[in-house]
Structure 1
Amino acid sequence: MEVCNTCRSVIVFEESICELFRKLDKCERFRIGDGDLSISLISRQKMKAIHAKFLGDSSLTDVITFQGDSDLNFSGEILICPLYAFEQSKIYQTTFREEIKLYLIHGYLHLCGLEDKTEKEARHMRDGEAFCMNFLGDYSLQIFLRSDEIHPKYFQI
């Protein structure tokens, strides 16, 4: 597993993300394919650019997942935007860590084959997210915001 953090405003202990996925892999209900997994924490601007280029939508989003290729021993890639997670944690009255955990789970479930384009798929995805959050229990990611690096412009939705 490779964890790449390009956000200056975020401190992440990569091992805690790896541990989260090791725990999820023990869940018998969902399982991603074998191979390398890439997790990237990226800026708002980068997330918008990737969203536009690959999904035709220039708006900011929380998670983008790219399916892997078993022939290349690659499970897939999950991109998340930590500053978006911070904004959403304020709206949904969760913690920053819980929001990031949810985004990682969401990406994991996409790699397991779940989709969320239709209402029925979205319900199934929400059920899967709830199951995985419950399965992980009180596991807490070691990820932190550097408050001195957060500028108010990042919180304009």
Structure 2
Amino acid sequence: MSDRSTFWPTPPDWTTARIEMPGVTVTASQGDRGVFLLSGPGKAISELAQAHPGTLLEIAPDRALLVTKPDTALSEGWNASGLAISDLSDAHVRIDIRGPGAPALLALGSPSLALDPKPRAAALAFAGVTLLVEPLPDGARLHVDHPQAAHLWHWLLAATHTAKDQP
């Protein structure tokens, strides 16, 4: 039998992970924000998001990801307004792609982002992974499930290495 762990890329240390090339900086972080999956009526999602300021990433009409301060406390489970709340703070890695060259790198990962850099729904395919995209003024923040983050990081390393080698 072979060692199955060798089939998957090794994840970097997310606290120091960084890729730099002219015009693009890529950094990563995990666990430094409150991240909550909200499922239920759209009105209840909106009301909860207003009460807990942060970024609301719409996934579907009845589902969204709320990214808040790390000390935000929301009770998991069903609440009185029919909203299900799940704490995903440790389940995602956030990868920031910033700089004047960010749009080209983002378009390489997802043709959808080439057509619309600020998509209406946050969930889309990027580099073979389904993730959530949070548009930023100078790029985007990608919210990727922890098990798929190493793959995405290695894809970004390859994509930026290829871009550096082109004239």
The value 23 for relative contact order in percent (Cα under 8 Å, 6 or more apart) was derived from one model only; which of 1, 2 is it?
2
From 1, 2, which structure was Rg and Dmax of the Cα atoms in Å, for residues 35-114 alone = 14.9, 46 calculated on?
2
Structure with the greatest value (metric mean projected area of the Cα convex hull in nm², set 1, 2)
2
4.1 is what came out when distance in nm of label points 7 Å out along Cα→Cβ at positions 27 and 43 was calculated for one structure; which of 1, 2 is it?
2
For which of the structures 1, 2 does the calculation of helix-only ellipticity at 222 nm (-39500 (n - 2.57) for each DSSP H run of 4 or more, over all residues; to 500) return -7500?
2
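Throughout, read-outs are computed from the coordinates displayed, never taken from laboratory work. Everything quoted here is computed from the prediction, not taken from an experiment. Cβ atoms are built from the backbone, for glycine too; each structure is taken alone.
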